[in-house]
Structure 1
Amino acid sequence: MSEPTTIRLYGTAADSIVDGPGLRYAVFVQGCTHECPGCHNPESQPACGGTVRAIDDIVDEIEANGLVGGVTLSGGEPFEQCAACLVLARKLKAQGLGLWIYSGYLYEDLLAGRPDPLAPELLACCDVLVDGPFVQALNSYDLAWKGSSNQRVIDLAASREAGAVVLWQTSDSFPEVPASW
């Protein structure tokens with residue numbers, strides 16, 4: 001079976017500051033079967049919508065940007081286009097880019113190869129996973145990098161090393177303001 005060369009997208013954002021820390025390039029895939037009430041991208045749910053793009057064109061766009069510090073795969077549901085997202089993720093990691101991924105599936109299910117046997121390989125390419133369905137009753141704008149309090153922001157490398165879920169912690173540190181100011 002050959003690797004996919006295209007991916008179906010809802011859209012992209014070349015300069016996102018809401019899909020992970022820093023300036024990021026966000027890739028929103030088309031298609032999601034979770035159908036979470038209150039979804040922030042409901043138009044991304046139909047699998048037949050969006051546009052089909054060459055994966056290499058997306059990689060070239062990101063490389064040409066030069067300002068982004070990382071890429072976020074969101075949706076729709078990236079793990080419902082697992083093979084195409086895996087090709088894209090591998091190419092982005094080869095460029096040295098950090099990679100976040102959002103999913104309505106739970107980490108444990110993805111590790112077990114659900115909904116796709118390639119899910120563990122896609123996770124292995126990513127640095128952070130925001131998992132779990134969006135639950136409108138648990139929504140808060142005070143949450144960092146997630147929409148509802150049931151979701152987890154998971155440090156994937158630390159989780160692999162620990163053999164258990166390790167939540168991601170920001171590494172941002174800001175210098176103290178000198179007393180003379």
Structure 2
Amino acid sequence: MRRRLFLALPLALLGACKPAPVALRNTDLTGASFARGLELSDHHGQPRSLADFRGKAVVVFFGYTSCPDICPTTLARLAEVMKVMGDEAGRVQVLFVTLDPERDSAERLKAFVPWFHPSFLGLRGDAGQIKTVTDEFRVFSARKEVGGELGYVLDHSSGAYVFDPAGHLRLYVKDTAPVEDIVADLRQLLRG
């Protein structure tokens with residue numbers, strides 16, 4: 001009995017020395033088997049993948065430029081996050097992936113996305129490429145015909161995916177997440 005206690009004590013002490021797990025404020029997706037990558041072109045026509053942004057925290061948001069509410073609101077919230085991040089904002093990359101390649105040309109994305117923050121990039125591809133990425137990220141999008149000039153709108157998933165500087169999916173951030181929660185989590189991820 002004494003021998004077991006003698007062996008158990010060092011093991012218990014080792015367990016007590018482990019750092020506490022990081023408490024994240026948004027939904028922790030660490031270890032998820034989806035959203036492993038994307039390959040699209042940015043609004044400058046340059047091919048992009050998640051690997052291009054290693055060393056930065058990457059926020060991936062899906063939407064479209066004609067979106068009447070969620071997309072501009074979320075991009076504005078992410079711009080506020082960048083403002084609050086201060087000097088650390090240079091270590092964060094926001095990627096806006098269009099769900100509407102029919103209307104969202106590179107020129108349209110170039111006029112729309114950086115308006116919220118100059119570092120934000122709009123990503124696009126043809127319909128097949130967009131389908132591949134939305135399937136990989138498990139993003140829902142459905143076209144809904146409407147009257148007027150728009151012709152159609154897209155019902156779509158809201159929220160963003162956040163990757164750590166090593167390129168691993170870590171978080172899902174709801175479109176209603178407070179700026180301070182997003183900032184706190186990004187700072188945690190940047191610290192490693």
Structure 3
Amino acid sequence: MHHILNKYLPERAVPSCFELIQKTGVHLKIVNERVTRHGDYRRMSNGKHQITVNATLNKYRFLITLVHEIAHLVAFEKYGRGIKPHGMEWKRTFQYLMLPFIRPEVFPTQLLPLLANHFKNPKASSSTDAKLSIALKQFDTQQSDKSYVFELPTGSIFRLYNGKLYKKGNRRVKRYECVEISTGRMYLFQPNAEVELVDS
């Protein structure tokens with residue numbers, strides 16, 4: 001397990017992650033990329049726990065995702081199954097489990113202030129924290145031909161991973177109003193949503 005973790009995690013995070021996996025008894029499955037999620041946690045019908053994490057994530061996003069999913073298991077075990085998946089109990093658990101990793105031996109120094117800010121009140125996905133998400137993307141090994149919604153000119157047409165086309169509109173407080181071309185329905189997009197520019 002150590003040598004597998006070495007491939008996906010920052011080197012100095014491997015022993016602590018290995019210990020977390022052993023302590024919780026979780027089965028870690030590294031899977032091909034899923035566009036809609038970085039990872040997930042599931043309690044299997046036999047009572048065992050399984051976490052899946054996308055193999056394509058960079059080491060820092062992989063670490064955050066792995067600890068995020070382990071926090072689900074730990075929170076459910078501690079507080080019971082009735083809690084909200086991303087409620088206060090999970091947030092506290094995630095903060096507690098993540099704290100030992102937020103240091104310069106594990107993360108590049110430019111990420112540390114963004115991580116400290118993010119973990120004051122962690123979100124259901126690190127991708128919804130635009131600043132952190134964009135900073136983490138710099139460490140991706142596979143460069144994407146996609147653009148962020150915030151980079152596109154107003155009025156441009158873009159394609160989502162599912163093939164649907166949208167037209168970028170005005171910015172609301174944090175998100176952008178975008179109209180789906182085929183239905184005329186309006187949706188709100190995170191500024192760091194990755195899309196394919198079709199026509200500017």
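Read-outs: derived from the displayed coordinates by stated rules, not from any lab. What you are looking at is a predicted structure, and each value in this text was computed from that prediction instead of being measured. Cβ atoms are built from the backbone, for glycine too; each structure is taken alone.
Overview of values
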quantity	calculated
Among 1, 2, 3, structure where Rg and Dmax of the Cα atoms in Å as derived comes to 18.2, 52	3
For relative contact order in percent (Cα under 8 Å, 6 or more apart) computed as 18, the structure of 1, 2, 3 it came from	1
Comparison of 1, 2, 3 - label where mean count of other Cβ atoms within 10 Å over residues 79-86 is highest	1
Distance in nm of label points 7 Å out along Cα→Cβ at positions 31 and 47 - highest-scoring structure of 1, 2, 3	2
